[in-house]
Structure P
Amino acid sequence: MKADFPARVPVVGTPISVTTVDDLLRLIDNRPADRATVVAFCNVHSVMTARKRSDVADALRGADIAAPDGMPVAWGLRAAGIRDQPRVDGPTFLQRALAYGVDHDWKHFFFGSTPATLAKVVDRARDTVPGISIVGSVSPPFREATGQDISEAAEQITSSGADIVWVGLGMPKQELWMHRVRDRLPGVALLGVGAAFDFIAGTTQRAPGWMQASGLEWLHRFSQEPRRLWRRYLVNNPLYMTLLARDIAVARLSAGRGVEDRA
């Protein structure tokens, strides 16, 4: 089954999928029935966390698709030779998928966030996407999931008849949760979309389009929550760019030596 999913290219140590929004929609619509399909949306925070934590690295490698959520990650794929690689971010993909799913009979389940935010997400989705099928939503306890939590969530999702589960627990909690629950949900697509629930609910304002396209969405988010996000952005981002530049230099040096050897 792995062969049906897109190729992956290492970006600062994390294998990232070469895919687009349209490709991802088709892959989910044609997902295998005998096991869950797991989609992680990877930004700089994801990649840098995976460098420090083996459990997160395992979860990202175990995902069927690790989409380039952040522009700097898409840049990493472009630097590796995938010249036209676009950004495939969770919040934008969620909006596209809700509309796409109406014509493909997708049944959606929302898992994560607070009860108030989750209620707004469901209401907004129903208001903006006529004909959408939402079969359930759960705001789990704000703690690490126990074995019983995993079992109960799997039972709730299975009994709902959901095809698509949108997971908004934040990175890395959602990636670890999907990694643990996947074996209990054959035929279901699990997608970790991070802050998408807050954007849809309106509890967090998303960056303007020009900031997203230029790789500056992090600056907008940092300005909104500096105390919580300073380490993620002011430490991780410069280190990521340094590591990416190193990898590019090594790749070019290796390519140059290969040319010399053939000569």
Structure Q
Amino acid sequence: MGAEAIQLFSGAPYAWKRKNYTQAEVDAYNKKVEETGVAPAFIHGLYLVNLASPNPALLARSYDALVAEMKAASLIGAKGVIFHIGSHMGAGYEARLQQVVETIRRVIESTPDDAFLILENAAGMGGAIGSKFAELGTIIRESGSDRVKVCIDTQHAFAAGNDVKTRPGLDKMIEEFDRDVGLERWVAIHANDSKCPLGGGIDRHENIGEGHIGRDGFENLLSHPALAEIPFLLEVPGFEDQGPDKKNVEVLKSLRTAVGVN
């Protein structure tokens, strides 16, 4: 489909069991990377993870899954694991903060040094942690590790009230992120248009140019100098509802060309 970077699951996204890869499988993957030049790669954590869960069994499973996925990332040379922190289930961010931080510390301590643990911002639904950059920044600082990074989902950011569609709005978001988190922590972008209007607080992805962010919004994102070296990863429904597709890749590439970015 013409992709230049890749995000993948290391196992079924809605199942706890993680796959143990053989060396032959790893070698085959690395050969394909060498042949195609598709890099960097990121693993997306399974969707069941919730580091803010009040359920000890669910928290333990979340920890085990992240450790397994971080090891898989190291094995295939991926940058790291992008994951949703989870929901405090009504208890409040402050009530679950130390549990989240402690679990992240344990994951970092238990996994290879060459893989990042990458927090994804939230749209603001259902007590999800991380829709505010200040929340992400506090978690990162208290984790005490340079290996904890951030992926910003454009749809989630827009739904949380960040106007990435306009240059003043994007400038404001980037300044806030740099203040609360630090631009050096920003390692990936989930490039998704939004079915949800600005500030609507709902996680609903749309194909590039078909939602409220629109083509002009993605031209704005692609042309911003602060984002020039950050990979854009598609998580869109697809124009034929088959997930990220060649057409979405081509739309992003055409917009990149339109703003004069190589």
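Mean count of other Cβ atoms within 10 Å over residues 78-85 computed as 25.1: which structure among P, Q?
Going through each structure in turn, the value belongs to Q.
Can you say which of P, Q returns -13000 when helix-only ellipticity at 222 nm (-39500 (n - 2.57) for each DSSP H run of 4 or more, over all residues; to 500) is computed?
The value was obtained from structure Q.
A value of 23 was derived for relative contact order in percent (Cα under 8 Å, 6 or more apart); which structure in P, Q was it taken from?
Only one of P, Q returns 23 for relative contact order in percent (Cα under 8 Å, 6 or more apart), namely P.
Given a value of 63, 43, 36 for Cα extents along the principal axes in Å, point me to the structure among P, Q it was derived from.
The read-out comes from structure P.
Given 10.4 as the derived value for mean projected area of the Cα convex hull in nm², for residues 94-245 alone, which of the supplied structures P, Q does it correspond to?
Clearly, the read-out refers to P.
Given a computed value of 3.4 for distance in nm of label points 7 Å out along Cα→Cβ at positions 30 and 62, which structure among P, Q does it belong to? Provide the component values of the computation, followed by the final result.
Working: P: 2.7; Q: 3.4.
Computed on structure Q.
When distance in nm of label points 7 Å out along Cα→Cβ at positions 6 and 166 is calculated for each of the structures P, Q, which structure yields the highest value?
If we compare distance in nm of label points 7 Å out along Cα→Cβ at positions 6 and 166 over P, Q, the biggest value is for Q.
No lab work stands behind these numbers, since they all come straight from the coordinates. The structure presented is a predicted model; accordingly, all values stated were derived computationally and were not measured. Cβ atoms are built from the backbone, for glycine too; each structure is taken alone.
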